[in-house]
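Asks: These are the structures, in structure tokens.
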Structure 1
Amino acid sequence: MEKLDLTKKYKSYYSAKTKPELTEFGELPYISIAGKGDPSGPAFADRVQALYSVAYAIKFHYKGEGKDFAVPKLEGQWWFDHEQYTGIGMAEAPKAVPRSEWLFRLLLMIPSYVSEQVIEAMTGSVAAKKALPMAKEVQFFSLHEGKCVQLLHVGPFDREPESLQMIADFSREQHLQQNGLHHEIYLSDFRKTAPEKLKTILREPVK
């Protein structure tokens, strides 16, 4: 049985250069779970666990039907209340907005053949079999970002503002405006990788 590797199928989606570049992406399917709070806190970790648990349940369900796939890299969209924190751009936001006030949506891309009915069934199964009620919050999510500015950030998360400023400068020079939520793709496992070696794609939808 051939295993579908989404990171190879969508190679350009999971790659970026260390300098800002303009790119474009069509509509893609995911499973997702939303939350709020410090990414180093339990609310974030619990949702990562729930999302991966459902992803592997979906994987083994389809493997039993002869359609295997590798669970791809974790992704996240991040935003905050712009009415409360007026006039703050993404380059300043990591330092200006308290970590407890960040909203997030965690994502894992899925093959196009995964149905919403199977996703719903697997969330219920995981919640019951693994005593993980948060699994029921996982749902199908479709994202069409279109035109984006992105770069590969190498290093700890607290140095991201430097890379985000590079994106902001590039966007301003190209007369581009923000057109969606800040998007990160975690190419490294941040639970096991040294901070200075972390690789994260930073992506900003623009128009």
Structure 2
Amino acid sequence: MKTQSLVAPSILSADFANLQKEVEALAQAGADWVHVDVMDGHFVPNLTIGAPVVKSLKAVTPLPLDVHLMIEEPERYIEDFVSAGADYLTIHVESTEQVESTLKSIRQLGARPGITLRPGTAIEEIYPYLGLVDLVLIMTVNPGFGGQSFMLEQVGKIAAVKEQLEEIGSSALIEVDGGVNEQTVSHLLAADVFVAGSYVFNCKEGYAHAIEKLKRRGG
């Protein structure tokens, strides 16, 4: 079993007045990706950033941009986000009636497609699309806000997805987002990528300490 995973700090918890400094600090601290939460105020009850901010981030960081679209009808915006520099672009199975074509379009445009679902959605809903993606995001909080508590009951979805990916011979990565910290990460040993916002940015010992803890899965 791997002893380390990838860490993708979520800039939702960063200092938005100093985003360039924040992403530079993340790279120096050993982050692997930068996670970008995009919310439209409709699909989730919050409003965050759009493609222009992704473009600005792309210009100042060498790290891959892992963009999570929590928006209705993502097919209307994927070209904007890929053009802006999204390396991974993840959509919700509940957000569109055009899941398959949207995932295919993301790849055709040059980004790596990802699929995700709300905690209340049955994991089987994403199974038909696993062969089309490079990333599967398991939410261990309800999408829309940072700083929520970890939902332990969602952990079983990781093993279920891993089994399905192995059955179809997919090398897609499994990512987990929501309440991830040095305690909860011990439940996530089957995952490949850890998204963490408040845990990293509020760590008194510094970003590097928090990131290293996650890479070592709490050890």
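Asks: Which structure, out of 1, 2, was relative contact order in percent (Cα under 8 Å, 6 or more apart) derived from, given a value of 22?
Replies: This figure was derived from 2.
Asks: Hey, another quick one. When distance in nm of label points 7 Å out along Cα→Cβ at positions 94 and 142 is compared over structures 1, 2, which one is greatest?
Replies: Of structures 1, 2, the maximum of distance in nm of label points 7 Å out along Cα→Cβ at positions 94 and 142 occurs in 1.
Asks: May I pose another question? State the single structure among 1, 2 that was used to calculate Rg and Dmax of the Cα atoms in Å, giving 17.3, 53.
Replies: Considering all the candidates, the number was obtained from 1.
Laboratory data are not the source of any read-out in this text; all were calculated from the coordinates shown. Everything numeric in this text was worked out from a predicted model, so none of it was measured. Cβ atoms are built from the backbone, for glycine too; each structure is taken alone.
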